[in-house]
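Chemist: Pasting the structures in now, so scroll down.
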Structure 1
Amino acid sequence: MQVVQVVLVIVVLIFSVVVHEVAHAWQARREGDDTAERLGRITLNPLPHLDLIGSFIVPAVLYVTHAGFLFGWAKPVPVNPANYRDFRGGDIRVSLAGIVANLGLAVLSTLAAALIVMAGNAVGSLGGVTGVLFQMAQYGIAINLVLAFFNLIPIPPLDGSHVLFHLLPPSAAIRYHRAGRYGILVVAALLFLVPGFFDMLLTPVTWLLGLADSFIRLWI
């Protein structure tokens with residue numbers, strides 16, 4: 001990646017993970033828990049959300065090692081499920097809120113890309129500012145789809161694990177929850193040590209990217 005592209009990717013990535021966490025905090029407040037709100041996490045200001053490892057070190061390592069993709073995360077939003085009016089349903093809705101937000105951003109990015117193409121047709125080319133905006137829209141589609149489907153992985157503490165937790169028998173759910181302390185290590189091992197795991201994860205992402213591209217091409 002060129003430096004300009006890396007900057008654009010990082011800007012889009014940070015915005016996307018911030019929206020993801022804000023969605024968790026916003027939904028938690030709707031469910032009756034104001035913990036995140038009291039800690040100032042319902043804000044698009046990235047500073048309260050950024051994580052040293054997930055927002056800076058991991059993307060930098062992936063870039064330096066030429067991994068072929070950039071990925072990262074923000075600080076998890078602190079919530080207290082005991083405050084939810086409906087513990088089971090509330091926990092599932094709060095967990096899925098970030099995924100829904102990323103899917104929504106992917107749709108908005110697709111629409112933005114189509115509008116930019118239409119604007120490019122009007123002026124005769126996709127260069128300069130419109131070219132940069134088009135790149136950002138494309139990154140917005142890809143990054144948000146990856147974030148959404150990555151977080152669906154049912155390994156604690158990823159969002160998908162909260163759904164599976166409530167589907168398990170109580171005794172199994174407790175053991176599953178306790179295993180969450182090793183979840184990040186398990187995810188890292190799968191990503192870097194299991195050939196094809198990331199490609200398998202990206203299968204629905206690749207299909208949806210093709211669908212988005214087909215829609216954008218309608219306006220060329």
Structure 2
Amino acid sequence: MAPIRISYFSDILCVWAFIAQVRVEELQATFGAEIVVEPQFVSIFGNAREKLEARWKDRGGLVGYAKHVQEAARPYAHVTIHPDTWVVNPPTSSLACHLFLCAVRSVARTDPGAMPEAAFQRTAWALRRAFFENAADISNHAVQRAVATSVGIPLGPVDAALASGTAHAELARDLDLARDLTVTVSPTLVFNEGRQRLNGNVGYRVIEANIRELLREPAGEHSWC
């Protein structure tokens with residue numbers, strides 16, 4: 001049977017996606033070749049500062065949102081949020097980081113000799129950690145380059161993908177798919193060719209149960225229950 005393909009949409013600046021990363025890794029460890037998780041980007045914090053200041057203007061603006069992020073993460077011992085995150089040098093946009101990561105992903109997909117497929121996940125996680133754990137402004141291109149270098153990513157092929165427009169096309173593909181599937185929440189898992197989805201901070205057991213049901217009832221075989 002062909003593996004179940006899961007489109008996993010997230011925004012790099014979303015605390016719920018940061019929290020959920022361990023669940024994605026556990027899914028991959030549990031199901032192995034039975035599933036393929038395809039990371040995609042959705043723009044939630046495309047205009048981060050202005051959007052948050054406007055939406056949180058009656059609750060303290062960015063400082064109020066930063067407190068919300070701290071409170072959201074507090075029950076989860078596996079993540080740490082720096083007290084300056086969203087307060088000191090807050091990122092302007094997640095799109096800049098998404099674009100850089102799309103450059104990494106496009107190189108890993110098309111030129112495995114330049115970098116392994118795992119390079120994308122390694123870089124994405126390093127950037128999430130840089131933001132949430134170290135309060136780094138990951139919308140800054142110099143910061144993106146420094147983080148990528150720290151995890152062994154060669155910058156030459158990444159620069160080429162950015163210069164050629166390949167990375168831009170890769171990001172546009174993600175955003176078009178998110179629009180077509182009406183994905184507006186980070187993180188979102190989309191199964192079964194768009195017929196099933198799980199939005200937001202969904203527990204691991206719920207995600208696992210959905211996958212096991214799809215494995216038991218392959219796509220195209222319908223059940224009344």
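Chemist: Could you tell me which structure in 1, 2 was used to calculate relative contact order in percent (Cα under 8 Å, 6 or more apart) as 20?
Modeler: Computed on structure 1.
Chemist: Out of 1, 2, which has the highest value for mean count of other Cβ atoms within 10 Å over residues 97-104?
Modeler: By mean count of other Cβ atoms within 10 Å over residues 97-104, the leading structure of 1, 2 is 2.
Chemist: Moving to a separate point now. When mean count of other Cβ atoms within 10 Å over residues 73-80 is calculated for each of the structures 1, 2, which structure yields the highest value?
Modeler: 1
Chemist: Suppose you compute helix-only ellipticity at 222 nm (-39500 (n - 2.57) for each DSSP H run of 4 or more, over all residues; to 500) for every structure in 1, 2: which one lands on -22500?
Modeler: 1
Chemist: Quick check: 24.4 is what I get for mean count of other Cβ atoms within 10 Å over residues 9-16, calculated from one of 1, 2. Which structure matches?
Modeler: This figure was derived from 2.
Chemist: A value of 14.8 was derived for mean count of other Cβ atoms within 10 Å over residues 41-48; which structure in 1, 2 was it taken from?
Modeler: Structure of origin is 1.
Here, each number is a calculation from the coordinates, and none is a lab measurement. In this text the structure is predicted, and so the values were computed from the model without any measurement. Cβ atoms are built from the backbone, for glycine too; each structure is taken alone.
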